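The following blocks contain the structures, represented as structure tokens.
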Structure 1
């Protein structure tokens with residue numbers, strides 16, 4: 001190899017390293033907020049002993065970090081340091097007009113991890129948050145990651161395409177967008193009282209509290225942000241990201257998930273992530289972190305202790 005080729009190769013390596021470092025640049029902490037390099041304020045929770053093993057939580061659409069409170073308080077009580085942020089445009093975080101896509105979501109997670117200097121992290125993602133975790137590993141690697149957990153997660157790809165024939169037709173997501181513009185308050189109520197928790201199934205034990213919590217969290221999010229996020233969670237292809245997973249990974253999914261079909265998502269992710277462990281919850285809906293929270297908590301704890 002000539003000196004000029006060596007220098008060119010070295011330059012490429014340095015440029016790649018600088019690009020990665022910039023993408024994962026730490027932000028600034030101000031109370032319960034972290035300001036990202038592009039000026040977005042991310043609300044975050046940091047519970048449990050600061051010296052405990054770290055678990056981060058990435059929430060689903062259109063919710064916020066409150067949706068993981070059952071898992072967070074359970075694990076914090078067991079000695080874990082649990083960290084969760086409200087995704088940009090959701091909950092108490094800023095509502096930027098641009099950047100409501102998976103690359104920004106993943107970079108925001110990287111900013112939280114870098115800013116708090118978290119190491120040996122178990123990254124947990126539910127639904128859209130599972131996509132955030134997958135894209136985080138795809139973009140930032142696993143140097144700070146010990147394990148990963150995907151719960152009712154949208155990877156590998158939600159949308160039906162010529163090479164993903166078991167996916168959901170685009171017309172379904174066009175309908176979700178139409179309902180969001182028409183009356184998103186009613187949309188959230190319909191989702192929560194219907195398929196999300198499986199309350200539309202015969203004999204279901206309906207919890208008005210869970211419905212109200214879902215609606216409240218959804219309406220706290222920005223209209224534009226949640227609208228853009230529909231495209232992010234439905235059309236992003238995570239297959240390349242999943243192939244980069246090189247840490248122990250647990251996949252939890254309900255076999256009666258009416259929103260993220262188990263065969264199109266969990267089973268395919270299991271095939272793509274080498275050595276992953278798949279647990280199917282018989283009769284479980286999409287929102288198993290609430291409807292099956294005791295089992296989810298125990299499965300998480302067992303996986304963390306392995």
Structure 2
């Protein structure tokens with residue numbers, strides 16, 4: 001096994017039962033509109049800080065709000081303040097990437113009474129064995145539910161979680177899609193998923209709480225650095241009860257329980273239609289966007305990193 005995801009050590013059981021310390025400041029700002037967010041994802045259940053509520057939000061959010069990178073690809077800013085997130089992802093019908101998704105989810109969870117910490121992860125997915133470990137470029141959440149800790153993450157692209165995971169090592173955990181598990185690694189964990197019968201590492205994370213300023217640094221880097229993958233390739237992802245939808249430039253892949261379908265979107269109209277229908281995005285009328293969609297359908301598929 002690649003040493004980047006080898007299991008090392010274990011945590012004593014009491015570690016998993018320690019509630020999140022409330023000394024950490026809450027994220028939720030006064031301008032957050034919980035009603036609008038819940039309507040956006042289609043949740044009408046009890047507004048209580050229970051596991052049932054967390055599970056319901058976790059499956060509804062990635063079905064309603066897609067992962068997409070249109071802003072960085074077009075050179076448009078990605079802002080993480082509450083007004084920008086609500087204008088874009090709630091009222092505007094757009095999606096976003098991990099910092100946007102999980103910041104929005106944290107606002108909602110805290111507004112519902114959950115105690116939440118924000119964490120950071122180093123992505124391992126698709127990394128070649130022996131390649132250098134990357135920066136902490138992914139955001140996830142640690143949620144306290146009655147003294148038990150769960151990982152929540154609605155922003156991991158085409159492999160997004162569709163259920164929270166108990167912070168318990170070595171135990172495969174079912175989700176509406178693939179089974180997942182957490183393996184201890186140094187001072188944190190590696191998240192893995194069972195794909196076609198084989199466990200694959202997604203990312204590794206520690207338990208160090210992150211503040212909004214920590215994400216601003218990674219957010220800016222991924223938006224602006226010329227080597228950023230998100231500035232080079234169009235990405236879309238959405239997980240529904242019917243399966244997973246994944247877009248890479250003009251190649252659409254649909255993963256269902258027993259089959260995978262792949263299509264090439266031949267022109268800009270087909271690509272826009274897929275973004276609007278398969279990924280449920282409300283796209284702006286923009287000459288920059290139209291030109292990018294046209295270019296994307298005229299280029300050869302990008303090799304995977």
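Since every read-out is calculated from the coordinates, none of them should be taken as a lab result. For clarity, every value in this text was computed on a predicted model and none was experimentally measured.
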A value of -7500 was derived for helix-only ellipticity at 222 nm (-39500 (n - 2.57) for each DSSP H run of 4 or more, over all residues; to 500); which structure in 1, 2 was it taken from?
-> 2
From which structure (1, 2) was semi-axes √(5λ) of the Cα gyration tensor in Å, for residues 129-184 alone calculated, if the value obtained is 21, 14, 13?
-> 2
